[in-house]
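Alright, structures below, take your time with them.
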Structure 1
Amino acid sequence: MHIGIPKEIKCGETRVACTPSGVRHLVSGGHRVVVQSGAGESSGFGDDKYRRAGAVMVKRAAEVWWCDLVVKVKEPLEEEYGFFRKELMVFTYLHLAGNHLLAKALLASGVTGLAYETVEDAGRLPLLAPMSEIAGKMSVLMGSCFLAHQYGGSGILLGGVPGVLPARVTILGGGSAGMQAARAAAAFGADVTVLELDHERMRYLESALPPQVHTLYSTEQHIEDQLSSVDLLVGAVLVPGAAAPRMVTRDMLSVVKRGAVFVDIAIDQGGCFDTSKPTTHDDPVFVDEGIIHYCVGNMPAAYPRTSTEALSGATLPYIRRIADLGFESAMVMMPGLAGGLNVWNGTLTHKALAGSLGLEFAGNPFL
């Protein structure tokens, strides 16, 4: 199979979809891997490393997009829609629930769209988890930074000092991102509360996290109670494939302290705060209702060496199976991969996604 790895063009995106070692693994299986020049530079992987791994290096994106399977990190942007064609498979983070324009372009072109974020394995999301974990840890780092007075924050140090209480951190969602955010905040010494719906998940969090991390049932009343004293709020809710639920409405913000920081990890799926809107690494925050909002849609790109290694390690086995077996056989042999199928033959094949977009769900023929 011909596999293409283009250079990412999203603002601030520094990751690359496959490392040179991953390319070597694919080439050793008899596949042709085409990499766009400069694709791995920001992640520490120069063109020479890809050449030595057996990649065919090309300058133009069009040469990469002509492959059978294009593997990316982030969703295609409008300037890439012209590369779409019926025979093309795209495997990347699609996040279509928050992107009607891309969904319509994929449907109209007949592209086969596989989304990392909806691939499942025994109830887990193995291709979303590595980036969620990085984003979770980053949410606390960024939140702590923007709490500083010079950035407009309330001026409270996350962990406090002897004689001064620590900051209060509230995390909405106890999945991979929420758990890592809680662990990072606790390591700083903050007072941490995680709101979650699943009782068994809360039981696990209580046993796995430090004692200053508390769990609380996620209800509207409990969220409102937390907002009155929160210094850093992390939105880490997830409904696989669907738009993120709005957990905090604008009407609820009147009780929030000015200079508090909201970090919305769910912004790729539309965001879980009414006041959220996408930002970039170049301009990461805005202020609304006196609250600093950090809503960067590709947070892990701030640490591309770690993120690329983690992402490539998770996705490579799936890419290899698609290449070895072909698309349809891989779908049948790997039911979890079939869960990643979002768009096929001009139809939506993920039920939650179809519901979020308000479009017809055609069913998934491989499940």
Structure 2
Amino acid sequence: MKILVLGAGRMGFGAAYDLAHNSPDVSEITVADSNAAKAEAVVKKLNSPKASADQLDVTKHEKTVAAMDRHDSAISCVNYWYNLELSRIAVETTTNFCDLGGNNYVVDEQLALNPAAERAGINIIPDCGLAPGMVSVLAMHGTKKFDKTDEIHIRVGGLPQVPKTSLKYQLVFSVEGLINEYIEKARVIRRGEITEVESMSECENLVFEGFPELEAFQTSGGTSTLPDTFLGKIKELDYKTIRYAGHCERFKTMIEFGLCSSEKIEVSGKRVKPRRVFGKLLEKHLPADEPDYVLIRLEFLGSKNGEVKRLKYDIVDKQDEETGLSAMMRTTSFPASIIAQMMAKGEVSKRGATPQEQVIDSQAFVKELARRNIVINESW
């Protein structure tokens, strides 16, 4: 099968690496980026005869059509605001398409393409990274172990192995995405109803063996389509982001002072957006690309064989010293690669533009994760 990777950043490299080195059924990989040198650098680093580079600006319709038309599946590792148009091109070229998500409103518009995608005989599956992404399929996987599920609680975080600065955090994906998570409202299910709660609220303590004190708090985007999928089926569903203790309070202070605002203010006679300045400062002062961990926890409450049961899934992933792939790259880009291949093989339960938790075989997905040494520690 032939797979197109759009974007030659961290996640684009991670997806291409998985396709090149963990995926024997993949015959050709094209790494495309508006910066030809970046795409060529990724291909050189991959050191695989399957891989080739392409200079492609995804805003150029005709060139993007030509690129997608040559492939069985495409993985978008570019910024989320391109994903709707890329989904439309996927319909036009009858190419399966998945992405790493990043915005609930964009996902809603992608899912509205379902009739067109069905007619084209393809899959469009948004939000296929880590969270939303992998955890969405794991949520469905866990519920299948119960006769009836009442609650699902999801906790996920990317952490530096050696925390620095007072935020104890490093940038592992776009700063725009980080700010969105922290300021937009989170969708949850409470008492059987979908509702919204403020991000950076409901901070709780969390314990993972071998780690210092941790916290988890509400952030937007992590539940993605799960509230709609589970509405009427469960009573409680939420998602919180894991950080080292103290991060939430410190970042909230900066939000309260307006540093994440997109409303322009005048500074020395110029109109500027505080958010843009703050984003640049975060990029300048926070570390990046240093050894990391990804922590994942899903907790389920439900009934099985007439008894109330609790189930916990824990995953602790760390940077792969042999390949140089960070934990965030592995747990974000590998799931997208797995789903792109499942689409190309016709292993998705139905065609159309659909949430992954509704159409991906969770057992097969978990098996593929384990083959990549992303292993669930399951406890009742």
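Identify the structure, out of 1, 2, from whose coordinates mean count of other Cβ atoms within 10 Å over residues 77-84 was calculated to give 14.6.
The structure behind it is 1.
When you work out distance in nm of label points 7 Å out along Cα→Cβ at positions 101 and 293 for each of the structures 1, 2, which one comes out largest?
Sorting by distance in nm of label points 7 Å out along Cα→Cβ at positions 101 and 293 in descending order puts 2 first.
Out of 1, 2, which one gives 14.9 for mean count of other Cβ atoms within 10 Å over residues 21-28 as computed from the coordinates?
Source structure for this number: 2.
If log10 I(q)/I(0) by the Debye sum over Cα atoms at q = 0.11, 0.14 Å⁻¹, for residues 109-276 alone comes out at -0.43, -0.69 when worked out from the coordinates, which of 1, 2 was used?
Value -0.43, -0.69 for log10 I(q)/I(0) by the Debye sum over Cα atoms at q = 0.11, 0.14 Å⁻¹, for residues 109-276 alone corresponds to 1 out of 1, 2.
One of 1, 2 was used to compute Cα Rg over 2.2 N^0.38 Å, for residues 45-180 alone, and the answer was 1.46. Which one was it?
Derived from 1, not from the others.
Compute distance in nm of label points 7 Å out along Cα→Cβ at positions 13 and 157 for each of 1, 2 and report the one that scores greatest.
Checked 1, 2; max of distance in nm of label points 7 Å out along Cα→Cβ at positions 13 and 157 sits with 1.
Where a number appears in this text, it was derived from the coordinates with a stated rule and is not lab data. Just so it is clear, the structure is predicted and the values come from calculations on it, not from any experiment. Cβ atoms are built from the backbone, for glycine too; each structure is taken alone.
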